[in-house]
Structure 1
């Protein structure tokens, strides 16, 4: 019996199976990376949106005429709690790379200081308030820069307004 045709057929089948398995594995890895990128994009979009809306809400609440300090403080605390920033922050802690987590946490704490400042009676647009907002702006710019790097979209040439 001639074994050569049988061995070459068997070797061809093994090579075909291995090549298919490698191709499937590479395709799965690409799809997994694409899904992970989309998940981070969604989390980054949610977080930056919550940050922007919360900032606008805090400033609006603090700018209202309200003779009762406790009512103003309660409204500010509720706005912070109800903003969704805690949930968005937890998503960041779970899926973002460490530099983005640190930057987003810095933005969170800037907003917390802004809120606490308003609760303590800081006036909107006072030097103290402006310094807190400037710190938040710098922290947010750094956070967005790191997010863009992680997403592979490159840096922006101008600073985001809020």
Structure 2
């Protein structure tokens, strides 16, 4: 949640963090190393203006999951990996109302990354069950979705994603 102070963000995070812990799902804070440290999150996802993976590692410890948005840049992704990121994220692959972006990586970026690096990659941006298949086939290890899961029937969306991901992976 953008635009709220850290105290309110921590209060809002508490029940979500409990749900994640009960289901053995990592709770990753977006954009704020300080908030991640404060609430004992499992990790942090950093945009290009949110800090360095090395600094996040120093603040959060070796077990924290640290991801870095790299837009459509191979160079940024390699730098993030060198800095100790646990995953890199590319996108926005499709237009998104959740977080508009002018960056539009091509699918071959995912394939290139998979063929050269062991660090997982995440595809971000405007991803729906209808358009996720090519991302999976191209090499995305994970898909970051927001509106497609939360702006309707969440259970139906998860089932639709699972079916499309399974079909693309075979």
Structure 3
């Protein structure tokens, strides 16, 4: 049998005070009027389980999730992508790939298709892209990067954009 109850609350059930991130919380399930209810208590307000308690457990109030904003407007990202495309430096291909993915996500580039290239002995796949506002046709090698490398490259990209385009952004 599955039971559904609300997630961790933001206020202490006893005092009404905010539950502080990083602090210990006592959570209980109890039956009230034929329904299972969850109550959360700060460690300071905890005096033991209330009558009708079905379950008790300790948890730590999680820290708020940090929402990362992109530091740059989509048009700045597009200009930097076009600059990297014009320069055509192999050392910049990973950054160009990350930029292409960001621009696809922001709907400034559209995926028109892909093509396989087996001239270098392997089979490289290239994404065929075009700008949604009339920008040219682009090809970017699909590098199939691991998540950790993508996060590292995104941090590098943010640093480069801040250094090169900070005033223009």
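Read-outs throughout are calculated quantities, based only on the coordinates presented, and are distinct from any laboratory measurement. Owing to the predicted nature of the structure, the values given are computational and were not obtained by experimental measurement. Cβ atoms are built from the backbone, for glycine too; each structure is taken alone.
Points to keep in mind about this one:
- Source structure of the calculated read-out (distance in nm of label points 7 Å out along Cα→Cβ at positions 22 and 46, 3.3) within 1, 2, 3: 2.
- Given 0.35 for FRET efficiency 1/(1 + (r/R0)^6) of positions 38 and 110 (r between Cβ atoms, R0 = 30 Å, to 0.05), calculated: source structure among 1, 2, 3: 2
- Label whose coordinates, when helix-only ellipticity at 222 nm (-39500 (n - 2.57) for each DSSP H run of 4 or more, over all residues; to 500) is calculated, return -29000 (choices 1, 2, 3): 1
- Structure from which 1.17 was derived, Rg/Rh (Cα atoms, Kirkwood Rh), for residues 54-101 alone, options 1, 2, 3: 1
- With percent of Cα pairs over 22 Å apart derived as 56, matching label from 1, 2, 3: 1
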